[in-house]
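Each structure below is given as structure tokens.
Where a number appears in this text, it was derived from the coordinates with a stated rule and is not lab data. Since the model is a prediction, treat every value here as computed from it, not as a measurement. Cβ atoms are built from the backbone, for glycine too; each structure is taken alone.
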Structure 1
Amino acid sequence: MTDEGEISFVNTGGNTEVTTLAAKNQLKYKFSDNLLATWKLGAVYGENNKVTTAENYFTDLKVDYLFTERLYALADAGWLQNRFVGIDERLYGGLGAGYKFLNGPAHFLVGELGVHYVADDYTDGTRKDYPAGRAYGKYTYAFTEKNKAYQSLEFLYDFKDSNNYDVNSETAVISALGGNLSLKVAYLVNYKNEPVPSTLKKTDTMMTVALVVNY
């Protein structure tokens, strides 16, 4: 079992323009050589003059079953809330498959394809349930065992409404500080083509500088 926690300084732009703090945790448990579970938790919260200016919470559970060293099946489910981008509550779950195109020691490239069923409750009181497709890719370059950089890209597509799609990107560099501590600098971009309500901006960005603790 491994556990990784982050405490971050956050500077956001787009629908939320505020300086605040964020926390994340990722727990991995290997049931066997073929079965791996990953549980992620995260929260962002900020206030300005005692007024809430940022609020984002999420949890995600993912289970991978490896058929070979490179090919695996996956199942995932999660919940998130981000009222500043119009989402009062999102529930989702789905199945998919992944392949490790590059598997080290310096270059790593993984791709995933899957389907989700999504239930969105929006802050304007409306609701939308829909089947969705998911495509995900992540490239990692390991300078050393504890120093690396990576780029991930995720595409989410509503099969009922072709205008309703999201694109999520993360660019990050991780540098070892010594022992179990590392410094992570990341830039995230979240694009929603059809935000609800429509008055919201389509793009949100987040710059983080995080202290990472590995157990």
Structure 2
Amino acid sequence: MSGTLLEELAAGESPPLVPLTVAQYHEMIRTGILADGAPIELIDGFLVWKDRSSLGGDPMSHDPRHASAIKRLQRLERRLDPARYHLQLQLPVTLTHADEPEPDVAVVQGPADAFDDRHPGPADLFALVEVADSSLRYDRTTKQRKYARAGIGQYVIVNLPEERLELYTEPLPAEGRYARRTDYVAGQNVSLTLGAGESIEIPVAEVLPR
């Protein structure tokens, strides 16, 4: 009995797939093939549903604790100079011709109106943040690989199941990983480096939902 395409791909027995480019992905949104704003991102040229559910929950749902963490992170915007930096929440960043993920939070260099005609790219990004529950393994593997290869200097996972923040620094683009991981728990602050020697402090206790 023949297997599914995914099973054949895993076994190395299928013909090669043809990935989408970012331009083709944008055209699918423009023409209504994909709904604008749907929780879908382009990873390695393939459409991936963003998992914002709780562990064991409906993958199509948006867990309240995930949403709460994002709203808490949004407060960081008040501590940024809007003429020099801004936060972007669950919106695209263009990493390569076939990669346009939508991290939960992006710390972007420059004012928001500097990106009226394009999405931020690696040179514009100081840090990316993913809030993880059921997506924890995916965020530690696939997302880490994509962000490290793009040279993103700081990657944070808000680890809801283990109630901690994981800070990944010192990207190794050729290896698709970060050389350093540091974990922070309630009572500690995560310091993210910005430009010109500036930084922003993230109190772990203020990010994690109660």
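Some points to look at:
- Entry that produces 0.80 once FRET efficiency 1/(1 + (r/R0)^6) of positions 54 and 118 (r between Cβ atoms, R0 = 30 Å, to 0.05) is calculated, selected from 1, 2: 1
- For Cα extents along the principal axes in Å, for residues 142-181 alone computed as 31, 17, 12, the structure of 1, 2 it came from: 2
- When FRET efficiency 1/(1 + (r/R0)^6) of positions 70 and 126 (r between Cβ atoms, R0 = 30 Å, to 0.05) is computed for each of 1, 2, the one that comes out at 0.10 is 1.
- Parent structure of the calculated result 12.5, given that mean count of other Cβ atoms within 10 Å over residues 78-85 is the read-out and 1, 2 the choices: 2
- Read-out Rg and Dmax of the Cα atoms in Å, for residues 86-173 alone, computed value 16.1, 49, structure in 1, 2: 1
- Answer label among 1, 2 for the case where helix-only ellipticity at 222 nm (-39500 (n - 2.57) for each DSSP H run of 4 or more, over all residues; to 500), calculated from the coordinates, equals 0: 1
- Comparing FRET efficiency 1/(1 + (r/R0)^6) of positions 14 and 62 (r between Cβ atoms, R0 = 25 Å, to 0.05) across structures 1, 2, the highest figure is found for 1.
- Structure from which 47, 40, 25 was derived, Cα extents along the principal axes in Å, options 1, 2: 1
- Entry that produces 3.4 once distance in nm of label points 7 Å out along Cα→Cβ at positions 46 and 102 is calculated, selected from 1, 2: 1
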